[in-house]
Structure P
Amino acid sequence: MSDSARHDAWQAGESYDAYMGRWSRKIAPRFLTWLDVAERLDWLEVGCGTGVLSAAIWEHCKPRSLVAIDPSEGFLATARKRVPHSAVSFLQGDAQGIALGAASVDVIVSGLVMNFVPDRKAALARMRRVARAGGTIAFYVWDYPGGGMEFMRAFWRAASELDPGAKDLAEDRRFPFCTPEGLTDLAREVGLHSIECQGIEVPTVFADFDDYWRPFTLGTGPAPGYCAGLDSAARETLRHKLDATLPRQPDGSIHLRARAWALKAKVPAVVQ
């Protein structure tokens, strides 16, 4: 395992929700509105995590069926509680080993996962095989390279000033493909067409500094994994540095932004 990947701890569902889930919940319905597909279709969600996007699909898109896969049993347990419907199946699996038959679903989506897939091209090729002709494949990732995740960028900037080695763990360095051009090239490489890419932005408002800081101490995700691995003195130094530099509103709240890049594309129709 690489030195950076060892911080990709994604097991504790409640910790993830405190760190990223509350913001991904805001992105999910906007993504589905933009996706704009018909009701009563068969869906596959790759990398469902704690079921944030799964719940939004069930509520907003009225699928005939939804199969959601994730490698983490901890996340799946949370997702099953969030979406307890008989038409929704949560299964253990990953993007590179989708255990569904060819041409078996109409819509395949993946939210905030593709940057963690080791072989993204192979994963998308697998999704294309599982999708029906004329079906839709869509996914979204956070805008790490463009600074769209302001609360994470602030953390890594402060961490890197104290520990120069931390900069190599930051998502902007690790996931440079998370741009409209990078996502579009990826979709083209596997033969998808009618490709569209759009930014989706939401505010990330923290009630106070403790609301900002606490999720970084829980260990779930690259930045919290790094933070949890620090000794108590180094962690306290980092906390004080962030507390002194983050922008505040008059009421003490911290207002930042989160932007994701979303891509949707079509699977070629069968040639008669």
Structure Q
Amino acid sequence: MNDTIVLFDMDGTLTEPRMKFDNPDLRRSLYQLCNYGTHIGIITGSDEDYMREQLGDFLRKSPCRYKTHLLPCNGTKYYKPPQFANEDHQLEHEVNMEKHLGEKEYRDLICELIYSQVDVCQLGAPLTGHFINCRGSMINWSPIGRNATQKHREIFIELDKTTGIRDRVISELRAILLLKKIDDKIVIKLGGDTSFDIYPTGWDKTYGLRHFRGWDVWFVGDRCGENGNDYEIYNACLGKSYTTDGPEKTREIIECIASTLRGSK
């Protein structure tokens, strides 16, 4: 019988955006899923350091740590679970975006993001710091900066709702990439509520499925629309994929998956 794994997005799925994973009911549901024999994978656009910060002692102390796979940067990085209490999750795989695209095209892309940042500055959005985060295998661009407070985020989210800033920026960036004849090499997606995930074509979250060939794979995420960063993997796992609107809904989905898996035994 093939191993089973349920892959979860992080922000908006296991946690509220940018918040810590401290929901006791959801933790219990995941523990029951692991206890049943199912593996867990957390696949997110965030890098490994931020995943560890959000997951906290769930990774360090929970019995689930031995069945929890970490897939930061859309799974272009993969950390396998530890086997023993004195071990940590170990890096098994990673790729590099600059090496994949070439130095010139990578540099041109960064420059275009800087130009776009200047345009956003004219719209009155909050500005903090750490706007462009290069993560090795992908880029995250936050027009308000990753140093933004929750209040800053709320202001930008409301501004985005009324003006459609991010949809417009995506369209403009895609048009620029088309002119430069690299539109087939680079993907731009909405990342969470305030940022963009940018990566080479094919390095969306379906990349993470490469680590589980032959497994029975399920997926739960919140950004499953066309511009969302869960869109491709949601469709790749169609029939075993669920869209959620937050941790409470995710807990209900886990119960549904567990019931289905029990019935298939």
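Derivation of every value follows stated rules applied to the coordinates shown; laboratory data play no part. Note that this is a predicted model, so its numbers are computed, not measured. Cβ atoms are built from the backbone, for glycine too; each structure is taken alone.
Computing mean count of other Cβ atoms within 10 Å over residues 117-124 gives 16.8 for which of P, Q?
Attributed to the structure labelled P.
State the single structure among P, Q that was used to calculate mean count of other Cβ atoms within 10 Å over residues 53-60, giving 16.2.
Q
Any idea which of P, Q comes out highest on FRET efficiency 1/(1 + (r/R0)^6) of positions 133 and 173 (r between Cβ atoms, R0 = 30 Å, to 0.05)?
Looking at the calculated values, the largest one is Q.
A value of 0.7 was derived for distance in nm of label points 7 Å out along Cα→Cβ at positions 189 and 205; which structure in P, Q was it taken from?
Value 0.7 for distance in nm of label points 7 Å out along Cα→Cβ at positions 189 and 205 corresponds to Q out of P, Q.
Quick check for you: by distance in nm of label points 7 Å out along Cα→Cβ at positions 29 and 61, which of P, Q is greatest?
Structure Q gives the largest value of distance in nm of label points 7 Å out along Cα→Cβ at positions 29 and 61 among P, Q.
Upon calculation of distance in nm of label points 7 Å out along Cα→Cβ at positions 37 and 253 from the atomic coordinates, which of the structures P, Q produces 2.4?
Considering all the candidates, the number was obtained from Q.
Quick check for you: by distance in nm of label points 7 Å out along Cα→Cβ at positions 109 and 141, which of P, Q is greatest?
P
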